[in-house]
Structure P
Amino acid sequence: MQRAGYVLVGGASSRMGCDKALLPYRSSTLVEHIAGTVRSVAGSVTLIGPPERYGTLSLPIISDRETGYGPLGGIITALAQSAAEANLIVACDMPNVDAEVLAELFEAAEASPALWECVAPRSTSGLEPLCAVYHRRALPKLMQAIEAHELKLRSILEKLTVLEVEGMAQDQFRNLNSPEDFR
């Protein structure tokens, strides 16, 4: 099964007060750290977001095809341009997600290739739609969600055939949304 990796960037970062993707993290930026982890497992990584904001990074980037729809627009953009069946989508603000967790998602996808449209981890707070593997066959249902102005990803997952990966630690998926979270 072909793999591809994508990192969603370009959100408003309104609670953070600055672009969280470009925050310094370890020896680079937060997005570069996450992109490296995604690439190590998927074999490739592409940013989905505005090239004018992230073009200075040494990473491929694609503009959102569907703007104004938040992360859903980014997922649709990735799936619409991907040639891979298994597409890892990760938000740019999850510094704790590691390669082992991402590999486990791909392994679950590859073990049951005909049974899913999304492979998502389930933690104590529920399904994690922004650290999941999406099949291209999910694209029509995601487009229907946009047409219906449904943007809540957890609600949209209810309409997909989801293969759940249980038992993952919640802190793997913790988002950095505020300066306090970043500190």
Structure Q
Amino acid sequence: MWDFFETVRHRHSIRQFRDDLPVEAEKLHAILEMACAAPSAGDLQSYRIYVIQSAAKRQLLSAAAMNQSFTAEAPVSLLFCSDPQRAAGKYGTRGETLYALQDATIAASYAQLAIVAAGLGSTWVGQFDEEELKRTLHLEAGLQPVAILCIGYPAELPEESPRRHLDEVVTYL
């Protein structure tokens, strides 16, 4: 088991997945538990997570994701949707427009780190047609697709991508 810092350092965007190793149900369950352990505004968890595993649903997902082929090839994808009305009930407009979005992205971030800790790889997908996802996957009314995580055992190990130096992104006040 890696420590947290090792887990973060080993996270890479994986776009090629092994087709001979399915994602074990126990690992998927643990990943989903970690997503749901993420902090959220008022502990409302203003999001829904859709687990997409069937080949037919993965093809629909890929079509909505601008035909990015790896979205169909990954054995599992998680679709994170914000639930603006859930947050609006407690926090009004700010909950609807910001907190629900933050809740969904924090949950997805926790899931992405749990994926690495479980020995799997993933890619965060943000390029997709929201309306097509809603229609073809029959999402619950009112939900807003935010991010897709494609998950599987890596068939590649990409080189580390460069990161900006801390001085470029951090300001001490």
Structure R
Amino acid sequence: MILPAWLEGDLRTDHAGETGAVWIYHGILSVSRNPIVREFAQRHLKTEKRHLYEIGSVLKRTRRSRLLPVWRIAGFITGAVPALIGSRWVFYTIEAVETFVDAHYELQIRRLEAIRNLDPDMAAVRTILEACRADEIAHRDEALQIATKRPGLLARLWCALVSLGSRIAVACARRI
């Protein structure tokens, strides 16, 4: 499948992001003993692994981010730190990450929708992105529901840091 350079860059960011997401859940599971958190993380880890496989199936191995080890470490830390603090922080973190990912995928989907006479390969990519986005929205909404309380100042600062880190990661992965 030959993809335009802009779409290849988008998919490189998606693959890097899904790699990070898989490792967020590994980080959570390595630290948390809370059965609700662990069940949540195990279920969502399966989904993120599927996303990683699906995006990896359309993005050539040679076109993936060369920073994948960094995304694994960053993901692990992003999962482990809130799990050390408490279960609500895990759910606040997932909400922050998935809010970012929702907007990120939505932008890509809109870009693909704007192309008239979308070729079958690009239409298949759009379908994958739409399915991934729907899952990420469900993850966000579930995390928000389970957290029950709004985050305090420190948790809001942590979530702002997570969102900033996500934006920086996308900018880096698009190029490297």
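Determine which structure produced the value 1.19 for Cα Rg over 2.2 N^0.38 Å, for residues 52-131 alone, calculated from the coordinates; the candidates are P, Q, R.
Derived from the structure labelled P.
State the single structure among P, Q, R that was used to calculate FRET efficiency 1/(1 + (r/R0)^6) of positions 20 and 84 (r between Cβ atoms, R0 = 25 Å, to 0.05), giving 0.85.
Comparing all candidates, it corresponds to R.
Suppose you compute helix-only ellipticity at 222 nm (-39500 (n - 2.57) for each DSSP H run of 4 or more, over all residues; to 500) for every structure in P, Q, R: which one lands on -9000?
P
Identify the structure, out of P, Q, R, from whose coordinates distance in nm of label points 7 Å out along Cα→Cβ at positions 124 and 156 was calculated to give 4.6.
R
All of the numbers you see were taken from the coordinates with simple rules; none came from a lab. Just so we're clear, the structure is a prediction, and the values are computed from it rather than from any experiment. Cβ atoms are built from the backbone, for glycine too; each structure is taken alone.
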